[in-house]
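*Asks:* Presented below are the structures under discussion, each in the form of structure tokens.
Coordinate-derived values only; no laboratory data. It should be emphasised that the depicted structure is a prediction, and the values quoted were computed from it without experimental measurement. Cβ atoms are built from the backbone, for glycine too; each structure is taken alone.
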Structure P
Amino acid sequence: MLQDIRDKSQGIVVKIIVGFIVVTFALFGVDALVTSFNSSETVAEVDGVEITRTQMLQGAETQRRQLISIMGNQITPELLEDNLLQRRALEELIQRAVLVNQAESLGLGISDSQVDAYLLQAEQFQTNNQFDQNKYLNYISSLGFTPLGFKQRIQQDILIQQSRNAIAGSEFVLPYQVNSVSTLQSQERSYDYVSFSLAEESEKTSVSDAELQAYYEENKDRFKTPEQVKVDYVVISSADFYSKIEVTDAELESAYQASISDSVGEERLASHILIESSRDAEDVQQRLEEVQAKLAAGEDFAALAAEYSDDLGSKSDGGNLGYVVKGVNGEVFDDALFSMAEGETKSVEGEFGYHVIKLDEIVQSDAPSFESQKASLTQQLKEEKARDALLSAHEDITDLAYASDSLDLISKEYSVDVLQSDYFGREGGSDEITSNAVVVAAAFGASVLEDDQNSNLIELNDDQVAVLHLSDHKPESFQTFEETKDQVASIVVQSKALASLREKAESAKSANTVDWTSVVSAKRGQDELTSLAFSLPHPEGSPVLDVKDLANGDLVLIRLNSVEAGNEYVEDDQALAYEQYLNQIQANLSAQGQQTLLQGRADIER
């Protein structure tokens, strides 16, 4: 099928277009071509700087991919709704434009070499501490950027961050602020409470059919059968490419050598006594000499480790380090240990102090044979190649989805069946496909639901992609009273019970027969009740009473009797944590204030 498309791409018009593309590539690069075809209408303007629909759509797509990457299976379809993403993307673009304009007006700048240095050092683009070009290109491609477009985005990010860093760097926290936080955090409260059970009250509450009918009529909009869709879909997996994949002997040999390169050649069972260099120099030398002398006199190594070692992790186990391989404990330690004979003891000065090392056993381990690894390596290489083949097919699958009003072209090209889902709503279905938030968002998107088009390619995971098409749509409809009677009864009963319970709780404020439970000197955040007690104002002369809702639906009447002021004194490490917390809050507030001020002054047209 793809070949048919290619065969038809030989006409004079196509050749002219291809010629234009070649010239554009040669003179200006791929981004110039993208720009030339994407000079779409302006959706906003910030101080004369235009924001195009193309930029907004790309921003929305970037947000969609980032949300999926961050939230994974926890994401909900509502977060991926097109209009919501586009509104957020437009707002972000406006904010960026305001900040970039400000940075340029201040004469701030960032060179291409600085951007390159930043990208080369970014951890997400590194493999074995080296810049990985493939990882970099795959990442920016997943966000919908070209290399030049991504560099321009990073250049803007760094430019904006310069002014934000200046704001953050100008913030400071005074000692009294830290003391105030400490005082509030260590405050204690004493209170009494009495609970009122919603479940017990509900059991005693009755309702009539007339009440249920009246509630239904007044709240019909709450009782609807949500709209549902049924979709046809195809799933293309990396496994679908297995039959076309070959693994050569050279590839197997290379994979085998790579797999055994990290194999452990030798392990040494060792123990040690660590005398830390943080001790006084004379103390270090004295303890070392004592250990050496006692070992020479035949005393037990494990007992000496328990007495002298500063290594808390091993001293209680006789100094046992387990089986050690090279490259774990530092070069000096390794040179000593791997030059020793079994049973030998040696002292060496390392990074953290003196080690008295005892070698207990030497174990040799041979690398697995090629034949024993061949099957698993073959499978591993096939999986990697199949995954790469699927990734390479993304563009063709996207083209086929766009070129047709059905899934038949894709089904035929990749020899996969067109499947059909059950009906599902915007909250998703129960199977693996229709419970996927990205699938649900696509099914209820305008292009599928309203325009009867195929969806875009949907990445289900690293090994599967899908394309779907609307099969049937059931619009939202009202449920009858009989269908909702049980649900209405539950709502009305709970509502009446809660109202009755609240009256009882309010009456208890002035009653003399309340069975209070007392809590003395409760600390902030220790439980739900205490958190509610900390939400009440300080009592002035008399206790403060209030009715509060609990998470389980019950009510609680709280009587706050006293507030004990906290202690201003705080340990140095805790004071530093409070200071950093306050500094971050102030920096964020200042940045938000700056953003609001700049946007208020800017000439923004939407």
Structure Q
Amino acid sequence: MTRAPELIGDTWFGTENRAISITDFKGRFLLLDFWTLCCVNCHHVLAELRPIEEKFKDVLTVVGVHSPKFEHEKLPESVAAAIDRHEIHHPVLNDPNMTTWQAYGVRAWPTLVLVDPTGEITATFSGEGHAHAIEALLDKLVPEFEATGELTRGAGIYKAPAPSSLALKQPGKIVAVPANYQQFLGGAELLVSNSGAHNLVGLTAANLTKPTITIGQGLRGSDDGSFESASFAEPYGAVFLDSQLASQVGAHLLVADTANHLIRAINLETKTVFTIAGTGEQWMQADATSGPALEVNISTPWDIELLDGYLLIAMAGEHRIWKYDLQNKTLGIFAGTTNEGLVDGDLAQAWFAQPSALVQSKINPGKIWIIDAETSALRAAEGGKISSQIGKGLFDFGHVDGPAGQALLQHPLGVLELPDGNLLIADTYNRAIRKYSPATNQVTTIARDLSEPSDLELVETATGPKLAIVETAANRITLLAIEPGALVQGAAMRTTRPALDVLAGNLTIDVTFSAPPGQKLDDRYGPSTFLVVSSTPKELLLEGAGNSTELSRPVVLNPAITEGVLHIAAKGASCDESELGAQCHIHQQDWGIPIKVSATGLSVLELVLSGSKGQ
């Protein structure tokens, strides 16, 4: 066993600003959730943990340790907005210098560390799908520690902030309402995905604070039904259908119901909401990727767009773009591999990293503009190929204008094509609106000092067309004039996550996976584990790239390359030991680990998918 290191950071949330020590949790189980606000996999874990927090609320405290990837994420106000957006009801420590991250030996987001009531680390879990393992472990350990008198039951230390009375709460996306549909939405010219309030609201350009209509009861849920009774969970992208498609689908509006892992349809005439794609279960590795839409799992659909009878879905949760056949009501893959990164080429071979915005070009019909948030990239799908206009990769970002090949963004989330063919980008973490000109291949900045702009739309006003900008962290929609772009030469930055020192030449990658209490490895349909190893640049690995069922892999590093990123994806399957009514689960994690060659580096890279330390 290993003693849990101290919790070090600059700001505590949910404790009324009280700094908490590791000793404050003596007598209780402590589950540390290492996350960062941009990470969609971390969002999944938040949902997985809610039932566990409720079941063990008198013996367990969950503490989020926010260890940032992007510069913007270091700010306490950015963390506060994310806590509000995702309804995090446990204490959170901001760890801007990744001090606590390093003390606990964390390698990737999300990582969970369970500490027992005596302050010893008892288990580590990386990635998603571990809720049942944590629950099984607590079911086993709680009575053991209670029997020894080392467990004290009672309330936790969390203190909830005062609720907001604003009409908008962490709005995420915005779309213009077609003129022929405005009558059904109380005259609204804009439809806003009010993501933090789990509903959609209609607004006019003349009054951006008072909704003309609300769709959804405003509570997290997935109920179909009337506008008043239906529910959503953090909805984002939406698209209106023309009259022909509306007749075919039986709805006028489609919505990416992001945290529910569903696509919802809305009939404006009957004022009803129904589900057209997804099961409500999150897609995991080995799940089906095609078939009847209501029978296929999907994962965190962030935005949607129409293309030639299909609905394209930016599936941020597993780094691909899917397609929904509007006529046949089936799902399939449009582009991507589930590998996370910035790789162009054929649709089936391209890599994405949390695609978060899709817009079909009106200038070049059939061309889809794509915002790839985690690589801070603007990309395009055209002619069966994916290309990148702006973006360097997973760890490079900044605010740099000029030629597109040299320009840098910071975790953008929205894009809009103007009538002249220029693109405007909601450069979220730079708090800016950027303009990209395909004609000149230049990037400029047209607005700054916004509050996490996550989407934008063109709207007519009494004084002419303006931009309606979603300022997510400020809970508002702001109108701005379309200004000429100016050049900004800010800093080019890299993720401050420390690189791992490794020895040149031979390196062994060793992933630990063990089944949770009461379960066994699930090999009913073949090997229970799976490992994929690749690198950026590709030339970093001379040997060892590829797939295998073994979780240990020797690789050979190229001596000519001293820095790079190892991409490691692992999967483990477990099943109840009892065959009767057995519950089976998939555990999965993707590690993107920056490395640099050092004379004192590691020769073995040890990673934990699921297991206990010190055993």
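*Asks:* If FRET efficiency 1/(1 + (r/R0)^6) of positions 343 and 511 (r between Cβ atoms, R0 = 41 Å, to 0.05) is calculated from each of P, Q, which structure is the one that comes out at 0.00?
*Replies:* Derived from P, not from the others.
*Asks:* From which structure (P, Q) was helix-only ellipticity at 222 nm (-39500 (n - 2.57) for each DSSP H run of 4 or more, over all residues; to 500) calculated, if the value obtained is -16000?
*Replies:* P
*Asks:* Here's another thing I want to ask about it. Of the structures labelled P, Q, one was used to calculate FRET efficiency 1/(1 + (r/R0)^6) of positions 287 and 519 (r between Cβ atoms, R0 = 41 Å, to 0.05), giving 1.00. Name it.
*Replies:* Structure of origin is Q.
*Asks:* Of the structures labelled P, Q, which one yields 25 when relative contact order in percent (Cα under 8 Å, 6 or more apart) is computed from its coordinates?
*Replies:* P
*Asks:* Compute Cα Rg over 2.2 N^0.38 Å for each of P, Q and report the one that scores greatest. Don't skip to the end; give the middle numbers.
*Replies:* Numbers: P: 1.39; Q: 0.95.
Of structures P, Q, the maximum of Cα Rg over 2.2 N^0.38 Å occurs in P.
*Asks:* Next up: For distance in nm of label points 7 Å out along Cα→Cβ at positions 503 and 535, the calculated result is 2.5, so let me know which of P, Q that is. Could the numbers behind the result be given before it?
*Replies:* Working: P: 2.5; Q: 1.6.
Of the options listed, only P reproduces it.
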